[in-house]
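Throughout, read-outs are computed from the coordinates displayed, never taken from laboratory work. Note that the structure is a prediction, hence the values are computed from the model and not measured. Cβ atoms are built from the backbone, for glycine too; each structure is taken alone.
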Structure I
Amino acid sequence: MAKKAKKQTTRGRKQDRARVAGGQKHEVSYEARKTGRSAAAVKKTVKKVGNSRRQVELKLGTAKKRAR
């Protein structure tokens with residue numbers, strides 16, 4: 001009897017979308033296009049504030065602050 005396959009969750013995808021991989025050219029160029037900044041500026045910001053997409057966008061001045 002074959003084993004039943006586990007149901008895949010979207011948790012990993014959601015966590016991945018919340019990060020910017022500063023070493024991956026396609027992610028840096030996407031964020032650069034999205035924010036209207038250069039790829040070098042995005043890389044520098046990722047190094048400074050970390051890889052959280054929200055923090056990077058806040059630092060680059062393109063994200064809205066969340067009301068609490």
Structure II
Amino acid sequence: MQNTEFETEIKNGIIYLPKEYFNAKKAKVIILDNDSKTDKDFIFRTVNNPVHLNNGVSFLSREEANER
């Protein structure tokens with residue numbers, strides 16, 4: 001199986017393939033939407049909405065963290 005990457009526009013929900021791929025039997029489509037307004041990325045949410053730790057939280061010591 002050969003992987004080929006190309007960029008194209010989506011117009012009215014239709015993805016236009018270059019002519020050289022018209023006879024292809026299978027395709028894997030990954031849509032990269034940079035215009036998305038609803039970013040549900042975990043890191044994005046965490047950075048923009050940090051949770052402050054309460055006094056009841058304790059951290060591991062260096063020895064406990066490195067213990068195997």
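Structure data summary
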item: Computed -4000 for helix-only ellipticity at 222 nm (-39500 (n - 2.57) for each DSSP H run of 4 or more, over all residues; to 500) - originating structure among I, II; result: II
item: Computed 6.4 for mean count of other Cβ atoms within 10 Å over residues 26-33 - originating structure among I, II; result: II
item: Read-out log10 I(q)/I(0) by the Debye sum over Cα atoms at q = 0.11, 0.14, 0.23 Å⁻¹, computed value -0.34, -0.47, -0.96, structure in I, II; result: I
